[in-house]
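Next up: the structures, one after another.
We did not get these values from a lab; they are worked out from the coordinates using the rules stated. If you're wondering where the values come from, they're calculated on a predicted model, not measured in any experiment. Cβ atoms are built from the backbone, for glycine too; each structure is taken alone.
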Structure 1
């Protein structure tokens, strides 16, 4: 798999939020459709670079259909997929 995908859907949560996320708002959560397997969709955040916080990309930069590339980040001992816009 190439790790390429397109944003299928996204949301930008705003306060009030759980206390652990309040300082990050507004941030994004995205559902992406894999280019190599369009029936597979994965959740994650669109970030400026691997390991960046989920609020590192302004919400107005997100678009349904935008091309993204997977990057992986270690968060509290778990490796999670994140997504970087192909055209930042």
Structure 2
């Protein structure tokens, strides 16, 4: 099995959250719902790295989303991309 599915360096910044953490993020305006998939461990937050800096350049995230989709297909898993990445 090959592991490199994208040339984009990325990391996972957060996954499973407690209700307390989710409440904090909603209060800070960083999340809009208390029904987040993070509460069940069915979501992760991804960040793209360019060198040692975080990048919010959208095309990088489209490439990451494609890598997630390909990895899921190769592993026989279903997945759903959120926050606009569903169609990437």
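Between structures 1, 2, the greatest calculated value of distance in nm of label points 7 Å out along Cα→Cβ at positions 18 and 50 is seen in 2. Which structure, out of 1, 2, was P(r) over Cα pairs in 10 Å bins from 0, in percent calculated from, if the result is 19, 52, 26, 3? Considering all the candidates, the number was obtained from 1. Here distance in nm of label points 7 Å out along Cα→Cβ at positions 10 and 66 has been calculated and equals 0.3, so which of 1, 2 was it run on? For distance in nm of label points 7 Å out along Cα→Cβ at positions 10 and 66, the value 0.3 is produced by structure 1.
Given -10000 as the derived value for helix-only ellipticity at 222 nm (-39500 (n - 2.57) for each DSSP H run of 4 or more, over all residues; to 500), which of the supplied structures 1, 2 does it correspond to? The read-out comes from structure 2.
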